[in-house]
Structure I
Amino acid sequence: MCGRFVVARATSDLLPSLLENFPALAENYNTAPTNPVATVRERHGERELATPRWGFVPSWYPDLKKRPQPINARIETVPTSGMFRKAFAGARCIVPAQGYYEWQETEHGKQPHYIFEEGAALAMAGVMTAWPDPTKAADAPDRWVLSVAIITRDAHVAPGEVHDRMPACLTPDGYDGWLDPALEPESALALLDAESLEVAHALQHYEVSKDANSVRNNGPQLIEPLR
């Protein structure tokens with residue numbers, strides 16, 4: 001799965017074909033569910049940078065407190081799931097990240113690992129939705145609350161996998177197709193499956209401090225390898 005990820009100073013520079021027309025992303029070395037996350041989507045034929053909350057709240061939920069609010073969507077079911085089907089068909093997006101964390105159970109507790117691609121950043125595939133706040137006027141600019149889920153796939157295709165799931169990521173060649181709402185869901189799924197497999201083969205990981213276990217901790221020291 002993907003439950004925490006990193007946005008660093010270098011993330012924007014390492015994804016030039018995705019982010020070159022946008023301001024540099026705000027750093028967050030311990031991005032967690034419910035946080036606002038920088039997300040690229042296509043709207044009215046143009047790419048735009050949005051900041052949805054991480055945790056999917058479909059438009060038909062009665063309120064923002066209803067659960068579940070899934071942070072991940074499985075590639076195997078995202079095109080057909082009642083929760084995600086509409087978003088997969090027409091509201092696909094990309095969540096930029098420097099890397100992400102996964103944990104292994106050890107005799108000394110949960111050990112975090114930082115997972116990344118050397119010399120690159122990750123373009124994690126996502127699906128976005130908008131929830132209409134019934135307390136706001138129909139024409140209020142803040143009526144629609146955006147939220148996002150990150151799509152995951154089987155991690156056993158990655159070298160030395162840490163967890164059984166991993167984010168499904170795109171290469172630059174896949175950005176246009178994935179973001180195009182006109183691309184049919186079956187074609188989008190095939191694109192993501194092939195692209196994410198390619199990225200998975202390039203991933204590396206190492207152990208980091210258990211400080212990463214707490215969302216209260218932040219900063220570049222969290223992704224330094226254990227000596």
Structure II
Amino acid sequence: MSLCLENLTVCKTDGEPLFTDFSLEINRGEIVTIMGPSGCGKSTLLSAIAGHLAADFTLTGSIQLNNHSIDQQPAHKRQVGILFQDDLLFPHLTIAENLAFALPESIKGAERKQHANDALKSISLSKLANVFPDQVSGGQRARISLTRMLLAKPQAVLLDEPFSKLDKTLRAQFRDWVIEQLARENIPTLMVTHDEEDIPPNSRCITWPWEGTTC
């Protein structure tokens with residue numbers, strides 16, 4: 001599996017470029033970090049890859065996942081998972097129901113509930129199956145959010161500053177856990193951050209705004 005970006009250019013509706021000719025290939029199991037200040041277009045790049053680019057931007061270039069072009073596909077068909085700084089769990093669903101919601105449509109009926117419960121067991125949170133998101137801690141919500149995203153079986157993962165709202169101790173623990181989970185799943189991953197401590201050891205880092213340089 002690999003995620004390949006070729007000559008991506010995003011422009012505002014007035015024609016002003018946000019970034020131009022950005023190319024990158026991320027191999028399976030690799031996490032590449034984009035490092036830069038807030039408001040410089042990092043999240044817009046992720047939106048373009050995931051298929052959520054706002055209407056006031058235009059995209060040119062090619063996005064390929066496992067040698068298949070996805071840049072013209074709707075977001076729900078791209079098989080790209082994204083994890084935000086907010087967990088975005090559905091407040092009206094229990095934790096188990098939140099997880100079951102993410103499962104592929106091919107999994108039906110009682111099997112969905114079993115998959116959700118198995119996922120909670122795998123992260124040692126079985127006791128939270130029947131409670132609601134506002135009844136669990138921030139760290140637990142973060143773990144549940146990543147698990148929900150992985151249950152959808154993405155072929156690539158995007159991380160949009162997912163650690164930024166956690167306190168320092170919890171942030172370090174969750175960051176290490178996320179890196180471990182993604183390595184185990186062997187998924188190509190692109191992460192954006194403005195904190196150098198988020199960069200995985202011995203990994204590639206790209207400075208942003210894009211000027212053709214790496215950390």
Can you rank I, II by relative contact order in percent (Cα under 8 Å, 6 or more apart) and just name the one with the largest value? II
Comparing structures I, II by mean projected area of the Cα convex hull in nm², which one has the largest value? I
Between structures I, II, where is distance in nm of label points 7 Å out along Cα→Cβ at positions 107 and 123 highest? I
Kindly point out which one of I, II the value 0.55 was derived from, the read-out being FRET efficiency 1/(1 + (r/R0)^6) of positions 115 and 171 (r between Cβ atoms, R0 = 30 Å, to 0.05). II
Structure responsible for -9000, with helix-only ellipticity at 222 nm (-39500 (n - 2.57) for each DSSP H run of 4 or more, over all residues; to 500) calculated and labels I, II on offer: II
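If we compute mean count of other Cβ atoms within 10 Å over residues 35-42 for structures I, II, which one ends up with the highest value?
If we compare mean count of other Cβ atoms within 10 Å over residues 35-42 over I, II, the biggest value is for I.
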Where does the value 21.8 come from, among I, II, when mean count of other Cβ atoms within 10 Å over residues 43-50 is the thing being computed? II
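Rule-based calculations on the coordinates, nothing more; no lab input. These numbers come from a predicted model, not from an experiment. Cβ atoms are built from the backbone, for glycine too; each structure is taken alone.
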